[in-house]
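Engineer: The data blocks that follow each hold one structure.
No value in this document is a laboratory result; all are computed from the given coordinates. The structure presented is a predicted model; accordingly, all values stated were derived computationally and were not measured. Cβ atoms are built from the backbone, for glycine too; each structure is taken alone.
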Structure I
Amino acid sequence: MSETMTTEQSVSLRDRGVVVLLFLALAAFFPYFESIHSANELSRLYLANAIATEHTVAIDTSINRLGNIHDKAFRDGHHYSDKAPGASFYAVPAAWAYLTLADTPTLAGEMRVLRLWVSVIPTAFLLLGLLQFLQQYIPDRGIRLWLVTGYALGSLATTYGMLLFGHQLSAALVFGAFLIAHNAQPDWSTRRAVLMGVLGSAAVCVEYPNVIFMVPVMLYYWRQIRWSPRAIAWTVAGALPLLVVLGWYHNTAFGSPWSTGYSFLTSGFKDVHAQGVMGISWPTLENLHLCFVSLHRGLFVFSPFLLLALPGLFLTGHAGRAGKLALIMAPLYALFVTSMVYPDGGWAVSLRHLTPMVPWLLLPAGLLILRFAWLRPFLVGLVLVSVAATGLSTVTWPHFQENLQNPFFQMAWPLFEHGWVAPSAFEAVGLSSRTAVLWIGGLVALLAIADLCQWSQAMWQSLLSLAIAAGLVWGAWHFAAPLHADQDVGKAQRWVQKVYEPDVLSNPTPFNRR
């Protein structure tokens, strides 16, 4: 496919409507459980509060007022967030607005506002960018929409697009920088060149490893602008302010522009980060299994529609330089995460560190379906499985404990079956969160039926397509459900019910299963 197809194309009004619906679905649910004191999220919230209200980067006041957390650093008598500060920097305006305008500020209320600002809204913009990008190489609108729906409701973007982690914001920034570079020209406007620099430096501020992943993106960008000195100069100018702020933060909190919170951890993770280079060593087969195919964390277990990207990577040459970049970026993320000393990620759904990799898999998956049209029922069926696995996990309990060997069937499904679903905006209209989930799932299933019937050219093709999609859902369920059924998870289930804050309209009932 020629490079001439990389010109910008606007997203249709209908497709924007789909993005709005996906945004509302992500924004509606609030899987928040104050008593578990989610350290990864609170570490970022505490720093945002410190900057917004005290004009300092020490989080001592928040720790004393809101409670101690596990994820923190300690230096010279003060506590600091141990995270890269970018997500907290971005959250400062929202934190200030909420704490200033709310009549009675609460931790839960602030968490909801910051999750929307830092995770949900950037995800919506990323969805728009993905649709605009995909339509340049995948003319079939149905394929594009299934890919984006799977991404929004059935991938790591679902979970970490709802939580106050840095992963989804990181994905939006890195892929957003690529989208800008993708349409770059040598005579580019100053504003766009500066924006490219801002997004690249912001990505590094949000997650330090992005300094690695931005290298191929920047090289792609420089190739697109044909190494224009003017554009490069303005891009560097756009990047410098945030990088200077990052160096100032490190110097203020940790004594040097090059020191990070990982050097001053107060938890056992200090030993993890001391191994290799900041916790990065060499890839292992054990990590490869954990990251991609284990029931415990596997990306392809929770989002099986992404499996289609593996053979699709061999077709990326049809997408010009953009396809070749995807062929670099996806393996680069996989190599990095499988080289981590501790890739598991603690209490999480799937392998959270792979979140920024997922957008790069959509183009290869789409190219495969475009090339082999008979695979469309497999795409639809696998998206349905992904929405069920990741979507249900996220709205019931997005903090799977590390000891669960088959967390969806040991925790997420029993919770949902017995009415334990996180609160949602649907309660305002008298609809329980559990019912809302069923309505959303039913709508996606009806769209699947309609799409496959419309795509098929004969009745027998429609029936076969529907049978394949339904068979994938049934097969995934009946294959995975019995696995590790002998593990005693009753203690974990009872503890989750004890700390749970469910939507009362869903009428949760106690349960205790092995």
Structure II
Amino acid sequence: MNSEMTRRPTSRALLFPVLASFLPALLLLVAVELSVRAAFWLRNTLSEVTPIVYVFGDDVGPVPPWRTSTIEGDPLLGWRGRPNITESWVHIFAPARSAASQRHLIRQFFPQMPDEFKAKPRVLVSLNSEGFRGGEFQETKPAGTYRVVTLGDSWTFGYSVEQHQAYPTLLEAELNKLDRNKTYEVVDLSVPGYSSYHGVRLMKRALELNPDLIVIGYAINEHLMAGYMPPPNHLGSQLWNSFVDFATDGLKSVKLVRYWAQLLSYHAGSTVAGLTKQAIFHNRVAAAEPPVWMKESLREYEAHILMISDAARARGIRVVLLYPEFWLDGPYLKALKELSAELNLPLVDWSSMLARASQNRVADRERRFGVARSSAISVPDEDRLIDVLFRVSQGTAQVSQRMYISGSHPSLNSFQPNTLAMYDDGTHGDEVAGDKIWSLRVRLPSNSKVLYTYTNSGDAGVWNGLDIPIVRQVLPGRFLNGILPLDEFGTAEMHADPWHTNAEGNSIVAKELASIILNGGP
């Protein structure tokens, strides 16, 4: 029996050779992981600024894993701001030779800022220990202080503007300037990507800060959160999710290999589809019979806003509703209007304020150039073909050949780029030859929304010589004699990027909110 036992290897004896065979591979993997992490660390240490690049057609493609993020996972909220992080961003929302050149800027390991962008202002993003933008919160409200808490998404966060230009900071300054009898303090609990779902879950923190007033500002991300439920909160699932997160996102070497694989299989999507998808989405959800998921999203939105406002008013806290969007008369604005009337709460419609400011800026441009003024009128009931005059100032752009226009209607060559020429020679509707305003008169249906964009001296049928990465749109019959507003190449009124307003837009809403707060109300 003893001899038999000596011949039979023990499990421990078997385990050591197996481990020994795997050890070199394991050490190699660890060495690779450490090397990748060291390279990423060195890259991010030497990079003074992170370019936030907006791509024409909205097709960014695979995103490099070495780019740092101000966001981290959260088991309840899904994500939150990464505590105690500071980054310097440069938003590149500008004309470009091609979308490929914009993607190249994103993928550079050591970002080399093109000369034309080196002078662009940098946006400092500094998050406190709770992952919110700005300084640390003072838990105890000082005596004689009127505290405002702002709940919101990237609009309230001030995604494309400096901290001092974001509306919560401007609101605090405006309140203290207009009323010197007390001290006003604004505490911002906004995070990019958040929705009313997150607002409900942040109310505990908001109430702990003992505010006198809460501004609720959610809209742009609501459709993305329809039906969202947090993952199960039991220990087994937490451990499994932690393991999966580490294996897929925690290991930098795995993320790098996955990125390379994505690059190898990547093919740029349709530029036209990227340009028009938001407009198509708006038309779809605003239809007489919206999709089922949209109805569910609106129900959740109304329920969340009601929960937040009820929790605040039960404590004697004033509430102001804010609609932070460019989308005029969107379904979430309609929901807010109903809640505002039902609950007797003030509502600030940021979209209409931006629209009025945009009209004023266009009017100033038309006066400055001395061209025919565009005048908005009521749209006639009948849909008929009318003559429409498109005009675009080349702004600071150099035009080596000519400007082109393309759009969603066959009269605009159905988004075939660099094929429909515009004129600055006194013909085709152009008023003054050589004034750097390019014009073209075409016939379009009066009551059909038209999407369009400009290109500058590009190759026929190729998307190059691009304008800013945004699609323009117009309802031709809305303007007297078909004279459309004078556009400017490289500029979109009141936009800092495709989805957010600029510093001026933040200032406008801060002043409106200050007026509401100081003049009383529900």
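Engineer: The value 0.25 for FRET efficiency 1/(1 + (r/R0)^6) of positions 257 and 465 (r between Cβ atoms, R0 = 30 Å, to 0.05) was derived from one model only; which of I, II is it? Don't skip to the answer; put the middle values down first.
Structural biologist: On the way: I: 0.00; II: 0.25.
Computing FRET efficiency 1/(1 + (r/R0)^6) of positions 257 and 465 (r between Cβ atoms, R0 = 30 Å, to 0.05) on every structure in I, II gives 0.25 only for II.
Engineer: With Rg/Rh (Cα atoms, Kirkwood Rh) derived from the coordinates and found to be 0.95, which of I, II does the value describe?
Structural biologist: On the way: I: 0.95; II: 1.04.
Here the read-out was taken from I.
Engineer: One of I, II was used to calculate distance in nm of label points 7 Å out along Cα→Cβ at positions 193 and 457, giving 4.1; which?
Structural biologist: On the way: I: 5.1; II: 4.1.
It traces back to II.
Engineer: Here helix-only ellipticity at 222 nm (-39500 (n - 2.57) for each DSSP H run of 4 or more, over all residues; to 500) was calculated and came to -12000; which of the structures I, II was it taken from? If you can, show how the numbers build up before the last one.
Structural biologist: Numbers: I: -18000; II: -12000.
Corresponding structure: II.
Engineer: Between structures I, II, where is Cα Rg over 2.2 N^0.38 Å, for residues 201-424 alone highest? Working shown, then result.
Structural biologist: Working: I: 1.17; II: 1.42.
Comparing I, II by Cα Rg over 2.2 N^0.38 Å, for residues 201-424 alone, the maximum is at II.
Engineer: Say we calculate distance in nm of label points 7 Å out along Cα→Cβ at positions 25 and 409 for every structure; which of I, II gives the highest result? Kindly include the intermediate steps, with their values, before the conclusion.
Structural biologist: Details: I: 2.5; II: 6.5.
Comparing I, II by distance in nm of label points 7 Å out along Cα→Cβ at positions 25 and 409, the maximum is at II.
Engineer: With P(r) over Cα pairs in 5 Å bins from 0, in percent, for residues 73-368 alone derived from the coordinates and found to be 1, 5, 11, 15, 18, 18, 14, 10, 6, 2, 0, 0, which of I, II does the value describe? Numbers along the way, then the final one.
Structural biologist: On the way: I: 1, 5, 11, 15, 18, 18, 14, 10, 6, 2, 0, 0; II: 1, 4, 9, 12, 14, 16, 15, 12, 9, 5, 2, 0, 0, 0.
Only one of I, II returns 1, 5, 11, 15, 18, 18, 14, 10, 6, 2, 0, 0 for P(r) over Cα pairs in 5 Å bins from 0, in percent, for residues 73-368 alone, namely I.
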